[in-house]
1. Can you spot which of 1, 2 the value -16500 was calculated from, given it is helix-only ellipticity at 222 nm (-39500 (n - 2.57) for each DSSP H run of 4 or more, over all residues; to 500)?
2. With distance in nm of label points 7 Å out along Cα→Cβ at positions 27 and 43 computed per structure, which member of 1, 2 shows the largest figure?
3. Here P(r) over Cα pairs in 10 Å bins from 0, in percent was calculated and came to 14, 35, 36, 15, 1; which of the structures 1, 2 was it taken from?
Structure 1
Amino acid sequence: MQQSQEMQAVHQQLQETLQTLHRKAVDADQILDEWIESNQVLLKRWYHMMSEFKTSTTHEFAKFSVALRELMLLSVKSNH
């Protein structure tokens, strides 16, 4: 009988944990969507720069400098 109660308690804990994880996942998706929405301009510039890197046959030092600056801007914006 005690084993059955222990199994029920474990099952209940598992259910609560799964519900919490599901809520956290939904929250994470919402947070990410909001971040993407609020950083559209910076992300568009970043995606444009990455497409230029992919299509270019040469990469000058200046391109890397600009790419690093764009990443820094995204990082700074993310932390505020």
Structure 2
Amino acid sequence: MYTDLIDQMALECYYKYENINFMLSRPRENFQEDGRAQNEIESVQIDLDIIRQFNQLGIPYTQIEGPDNATTAYHHLVKLHAH
């Protein structure tokens, strides 16, 4: 459909800066489909596609598992920058 120029530009921008990437777990209960473009199965497939792309490109990421992903990510950042 189009060349990989956009992908190359995105990666170039990514590598210009210090980044930290989180992959947030998706709660398996209470998926609310209202207002979403994807159903639960499609959403999980997008999650897997993102992880596959991180791995293919060698981009490090931290998997966050917990009932409150934002709090867990915050504590990870605090611990990471405390040193």
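Rule-based calculations on the coordinates, nothing more; no lab input. Keep in mind it's a predicted model, so treat the numbers as computed, not measured. Cβ atoms are built from the backbone, for glycine too; each structure is taken alone.
1. 2
2. 1
3. Corresponding structure: 2.
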